[in-house]
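Following are the structures in question.
What follows draws every value from the coordinates through simple rules; no lab data is involved. These numbers were taken from a predicted model, which means no experiment stands behind them. Cβ atoms are built from the backbone, for glycine too; each structure is taken alone.
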Structure P
Amino acid sequence: MNETETAPKLEILYQDEDYVIINKPHGLLVHRSKMAANTNRFALQELRNQLNRHVHPAHRLDRKTSGALVFALTQEALKAVRQEFEKLAITKTYWAIVRGYTEDEGCIDYALTNDKGKLQEAITRYRTLDRSEIDVPFGKHQTSRYSLVEVYPETGRMHQIRKHLAHIFHPIIGDRPIGCNKQNKLFLEKWNMNTMLLHAKNISFHHYALDKRISVSACLQPEFIRMIETLGFSKELLS
């Protein structure tokens, strides 16, 4: 039995005649990539098989990022939602667990270079949901500090959230290679945690056919929940 035959069904958060929105698990690629030849599991193929029809990814999430992922069921729906992305009319909310204590809120306005070498404007806003300090020595410190942040990217550059949080010296736990390798090693050795703690919690956009805005939220994945509990963040955030 191969990997795809044993895989559980994808969690569908929303479905109508135009769109399907799933809660993508950590570690699942959106579609085939030459950079990831070590898997035969892809959200595109699995959702197509699950629905027994063609689906078209409207955007991407990194392999290690979980959460709300939109697929269009028709070319017309795909064109409409991609226009929403181009107009920056899509509202996306992410949760991330990062190293250190972040400010209560902030705006990261820091241009990023794309894969073609072009410098592009990039803006990310965030607010801190909770902070944690645990009795685990790290480096020259006797304790370890972490923050749970809610992130709102205003632009959609590749790896934007990951790069922006690293830029302000609060890298996402489990992020490789952009994050902190020493922290990643600590989480792997102490808690057997090898997942990037970034989750697309909500997506909102104007539905062209219904002529109204829809908003869909994705529950946190089990590993993210485990680390919220392990690090001592408020459990009220999980309710």
Structure Q
Amino acid sequence: MKLLIESPEFILVLIFGSYLFGQWVFKKTRVAILHPLIISIAIIILFLNITKMDYETFQRGGQFVSFLLGPSVVALGYILYQQMSYLKGNVVSILTSIFVGSVTGIVSVILLAKITGADDALVMTLEPKSVTTAIAMNISAQSGGIPSLTAVIVLFCGIFGGIIGPFVLRILGIKSSIAKGLAMGASAHSVGTVKAMEMGVIEGAISGLAIGLMGVMTALLIPFIHQIIS
């Protein structure tokens, strides 16, 4: 029985099964806090605690899901290609928005860390919080952070942004599809992009673009901003 539970095939079934169950619960309840990711995380944590399975064993199956993070981000480029006409005349505004979003995300973390007395390792772990997991973990590792903790923070930032983002956009009266896509992709990365796709094709495509641009911009700006403020 132990061999079955610890096999990569069983772990993959657990991961996908828990997420599909989370989707079913969310569709039935439509309660924001019951996001499929939150439910699947809770199920997996409960399973790991009951079986006393260590991270290395779980990762033998989870590594296949981790591998798909990169290609999934690249795949968003196809949707963007279909909506290329909407980028004409908006390149400067898009790049400016991403730049401001990236700077704000990095500076806010550093300033809050200084106020609370957090050490440099925690700061570097939190700095790429607005970047999708696949890119954020690499940035965290290269800058001296803790990649595994970065992944957790990024995930919860994405879930929070995916839940509250549409509400904030409605309150602020944002009507532009491009603005909505940029906001969701830049603040809530992959999870926000899923929500943006529900808003519309243009929103989803621009959100996918925002993920890539935020990754590049954040990776370039973190060393520069960290050196200036520190």
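The value 3, 11, 17, 19, 19, 12, 8, 6, 3, 0 for P(r) over Cα pairs in 5 Å bins from 0, in percent, for residues 42-113 alone was derived from one model only; which of P, Q is it? If you can, show how the numbers build up before the last one.
On the way: P: 3, 11, 17, 19, 19, 12, 8, 6, 3, 0; Q: 3, 11, 10, 11, 12, 12, 15, 12, 7, 4, 1, 0.
Corresponding structure: P.
Quick one: helix-only ellipticity at 222 nm (-39500 (n - 2.57) for each DSSP H run of 4 or more, over all residues; to 500) came out at -6000 when computed from one of P, Q, so which one is it? Don't skip to the end; give the middle numbers.
Working: P: -6000; Q: -28500.
Matching structure: P.
Can you tell which of P, Q yields 1.8 when distance in nm of label points 7 Å out along Cα→Cβ at positions 66 and 218 is derived from it? Intermediate results must be reported in sequence, preceding the final value.
Details: P: 1.0; Q: 1.8.
The value was obtained from structure Q.
Given a value of -0.51, -0.97 for log10 I(q)/I(0) by the Debye sum over Cα atoms at q = 0.14, 0.32 Å⁻¹, for residues 58-97 alone, calculated from one of P, Q, which structure does it belong to? List each step's numbers first, then the result.
Details: P: -0.36, -1.16; Q: -0.51, -0.97.
Derived from Q, not from the others.
Say we calculate Rg/Rh (Cα atoms, Kirkwood Rh), for residues 90-129 alone for every structure; which of P, Q gives the highest result? Intermediate values should be presented prior to the final figure.
Values: P: 1.04; Q: 1.15.
Top value of Rg/Rh (Cα atoms, Kirkwood Rh), for residues 90-129 alone, among P, Q, belongs to structure Q.
Can you spot which of P, Q the value 54, 43, 30 was calculated from, given it is Cα extents along the principal axes in Å, for residues 18-153 alone?
So the calculation was done on Q.
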